[in-house]
1. Looking at distance in nm of label points 7 Å out along Cα→Cβ at positions 109 and 317, point out which structure of 1, 2 has the largest value.
2. For which of 1, 2 does helix-only ellipticity at 222 nm (-39500 (n - 2.57) for each DSSP H run of 4 or more, over all residues; to 500), calculated from the coordinates, equal -12500?
3. Given a value of 2.3 for distance in nm of label points 7 Å out along Cα→Cβ at positions 45 and 253, calculated from one of 1, 2, which structure does it belong to?
4. Given a value of 55, 54, 45 for Cα extents along the principal axes in Å, calculated from one of 1, 2, which structure does it belong to?
5. Of the structures labelled 1, 2, one was used to calculate log10 I(q)/I(0) by the Debye sum over Cα atoms at q = 0.15, 0.26 Å⁻¹, for residues 125-164 alone, giving -0.39, -0.89. Name it.
6. Any idea which of 1, 2 comes out highest on relative contact order in percent (Cα under 8 Å, 6 or more apart)?
Structure 1
Amino acid sequence: MVNFQILTDALCDLPADWVARRDYLTVVETPIIVTGRHHNLTLRNLVADDFSQVEYYINQGDSVTTSQPHILDPDGINPNSIESLTRKYVLGGKDVIYIVMNSELSGAYDTASALFSQLENWATEQGRRITCVDSKCMSTGLALLLMELDEKIRSGKITNIAEVRDFVEKERGHIGHYFTWGELSYIKRSGRVDGVSAMFGTLLGIRPICSAQYGEDGETRKLEHVNPHAMIRGITKFGDVIGAYAKKHISNPNGPVIVAHGNVPHDAELVAKQIRKYLPNAVIYIGPEWRCGPGIQAHGGPTSIHVNFRTDDIGTLEDTRKNMQSIIRNLR
């Protein structure tokens with residue numbers, strides 16, 4: 001038992017049964033917002049297989065995006081808001097830390113920071129501490145960070161929220177995020193590929209690889225295209241490239257690798273098979289429980305493939321591009 005509660009966003013895409021076994025962890029819903037000429041609604045509590053409901057509205061020409069979790073709740077009418085949950089856990093005798101989705105992709109961190117500043121004196125009066133921290137991670141990259149944190153908590157090496165925050169701020173720079181998509185119309189809307197590239201890329205099976213990279217300031221971490229000048233075709237070749245890259249950059253060749261997908265289990269298995277050629281002893285998390293949820297699919301679509309592993313150093317965007325392009329050339 002610990003005397004603190006961790007809150008985090010549903011976009012972490014952790015398996016539900018894993019979360020259910022951690023009483024100290026609360027996953028807060030991330031709603032999906034639909035807007036258009038004929039629809040204006042909020043979709044809630046969807047699981048990965050419910051993405052077909054989201055596709056229905058996309059096919060109607062509606063705009064679909066994720067909203068930040070319900071954070072501010074001064075009237076206390078939403079028991080699942082960050083504010084209401086924080087008050088509940090503080091009054092229940094626990095410190096609270098909110099580990100937030102990458103602030104470059106969501107406004108939740110800025111909103112939560114303001115909230116926690118407002119509540120700090122109140123929490124102190126209750127004899128408790130509260131804080132929030134930017135994970136600089138997304139989807140199953142955030143899941144991997146939380147899994148590593150869980151090991152420290154369960155072993156007794158982390159016992160308070162100051163240590164949780166220190167761990168996140170230190171380790172978030174070592175969680176590698178690598179993404180690809182087979183059908184590019186979803187990611188086209190994000191601006192990662194243009195319309196012509198998306199159309200021909202989908203038809204020809206050409207796959208972009210994107211990675212969450214730090215900028216020159218060493219602070220902001222954005223989703224960047226890392227193979228714009230070295231094309232790869234097909235899911236097996238993507239697995240080869242990521243496998244070779246992981247072998248070179250993974251912190252521990254026996255360590256965990258997550259291979260998650262939107263709704264393409266066969267593609268995920270092919271990627272895992274190729275990675276095993278390079279990392280035969282690695283523990284690979286794959287299977288029906290490792291899915292990109294509807295919030296992530298709304299941005300990348302059901303053909304999304306995510307690969308995450310721990311690295312010694314994320315490196316710069318330029319370094320990653322050079323590494324990827326060298327690997328692609330050598331595999332031809």
Structure 2
Amino acid sequence: MLSDSAELVEIKQKYNKYFHINWNLTNKCNFSCAYCHPYNYEGSSPSFDLDTYKNFVARVKSYLNEDEELVISFTGGEPTALPLFDDFLTWLVEEKVQVGLTTNGSKSLKFWEKHKESFRWVSFSFHSEKTNLRHCVNVIDTLWPYTLLGVRIMMHPEQQYFDKCVEFFNILKTEPYLGQFYVEKVPIVADWLTEKERPHIYTKEQQAQIDEKIAFKRKTGNFDVSFEQYSMPIDATAVYKLADGRYKEETILDTNGLYSAKKNKFKGWKCNAGIDGLFVNELGLISGAACLPEGKDENGSIKWLGRIDKPKSFRMPAYAYTCEKTHCFCNTDLILSKFKEAVAV
């Protein structure tokens with residue numbers, strides 16, 4: 001990431017051929033971590049039938065240009081906790097939809113072995129309260145030859161679990177014996193999903209351990225996997241204006257770095273929410289982004305674009321939104337194309 005003196009003026013999609021759905025598939029989860037909002041694991045969201053999921057995907061694909069490819073990233077809750085997930089995933093792969101997954105990795109090795117070639121990427125979130133270290137290593141060993149794999153170690157503030165996070169971080173430096181994947185320590189967000197949402201403040205000792213080495217890459221040559229397999233289709237780039245007036249483009253947008261540097265403020269910018277992609281929540285409601293840029297009507301109700309169980313009434317946005325949010329907290333919102341409009345003099 002460029003220095004603080006450089007002004008961020010634009011975020012662009014690295015590739016122009018992908019349309020991305022960020023799909024919060026369910027709020028069911030087999031974990032109930034202390035730092036997670038209870039709504040994210042209470043299991044109150046509906047389960048639609050398989051045809052509902054298929055018909056919505058077909059509706060979105062009908063809007064795409066011939067050269068556009070559909071990419072869906074599933075989050076939750078825990079997406080694999082949805083009873084129909086196995087069948088839905090199999091159908092998506094048959095339809096040549098590229099699939100990304102954020103998961104706690106707790107499904108059996110049998111599941112991961114069956115679907116190891118189904119994912120374009122997997123973001124494996126390690127939750128130290130609930131997770132078995134050996135199982136996690138085995139899942140990583142199963143997945144890494146077939147997909148772009150990132151391991152996000154959620155740094156639990158309670159010391160016994162914090163220590164377990166550090167232990168796992170160090171284990172992955174040498175285990176599995178071969179591997180190509182990325183590992184990072186991820187500070188948690190306090191009061192997540194509330195108006196008080198903010199970075200957690202760790203003890204001085206804990207913060208020092210986080211900062212000592214916050215991430216690393218394991219890289220092993222594997223001739224059976226193409227470079228394309230290891231690329232991220234929804235990557236974005238960042239354009240900065242330097243102090244001397246020149247512009248410089250950063251080839252990969254570092255969303256975590258942007259958040260840490262407090263450069264995640266885009267109020268007044270034009271944003272391609274709904275044009276580069278969509279957000280679907282656990283209730284099946286559709287928006288242009290997770291920040292819900294459509295706003296509210298005169299009654300205070302969110303102006304959703306539609307719902308997945310009524311695909312015929314859904315309409316895709318045609319124009320960029322003007323951002324009205326003070327901060328952008330969601331990684332999938334950060335990577336949407338956006339630019340700072342020139343101020344008239």
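Every number here is computed from the coordinates shown, using simple stated rules; none is lab data. Nothing here was measured: the structure is a model prediction, and the numbers come from that model. Cβ atoms are built from the backbone, for glycine too; each structure is taken alone.
1. Once distance in nm of label points 7 Å out along Cα→Cβ at positions 109 and 317 is worked out for each structure, 2 has the highest.
2. So the calculation was done on 1.
3. 2
4. Among 1, 2, the structure yielding 55, 54, 45 for Cα extents along the principal axes in Å is 2.
5. Going through each structure in turn, the value belongs to 2.
6. Max of relative contact order in percent (Cα under 8 Å, 6 or more apart): 2.
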